[in-house]
Structure P
Amino acid sequence: MEKEQLLEEIEKLLSFDGNNTTINPDYLAYFTCEELESIKKELERKYENMVEENFEWMQQFKKEFE
């Protein structure tokens, strides 16, 4: 995967909350593809954990009102 594509995917993961995040493409010179892939994977893990925590909270919330 190219650095530019990885950067776009990282920006999307950082913008999940509706706030657009833009990373200066000049920073690509400082990262390898492997480093960018690692950053992307870490952000995906954090996003998945957050989604799971929110789901669990919603389930508990629903139980309180049943």
Structure Q
Amino acid sequence: METLKVDIQNDQEKKVLLAFLDSLNYHYRIELNDSAIPNQQDKELEQRKADFLSGKASSLPWSENK
């Protein structure tokens, strides 16, 4: 089984897509992903990770975190 994720931009796109899937008798499920990290935050996290791994950022030892 494979999963196909589709970013739906508006209600009209959703309506058309669901009508198409229904016309082909495809089984599908709708999952609302309200907890997903927005694109901007995702890019920032990736940049911070890259900076840390390249030595451009530092961190404190766990024992010093309070």
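Values in this text are rule-based calculations from the coordinates and carry no lab data. Keep in mind that this is a model prediction, so the values were computed, not measured. Cβ atoms are built from the backbone, for glycine too; each structure is taken alone.
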- Message: One of P, Q was used to compute helix-only ellipticity at 222 nm (-39500 (n - 2.57) for each DSSP H run of 4 or more, over all residues; to 500), and the result was -23500. Which label is that?
- Response: P
- Task: For structures P, Q, calculate distance in nm of label points 7 Å out along Cα→Cβ at positions 5 and 45 and state which one comes out highest.
- Result: P
- Assign the value 3.2, calculated as distance in nm of label points 7 Å out along Cα→Cβ at positions 29 and 53, to the correct structure from P, Q. Q
- Query: Quick one: Cα extents along the principal axes in Å came out at 54, 22, 15 when computed from one of P, Q, so which one is it?
  - Reply: P
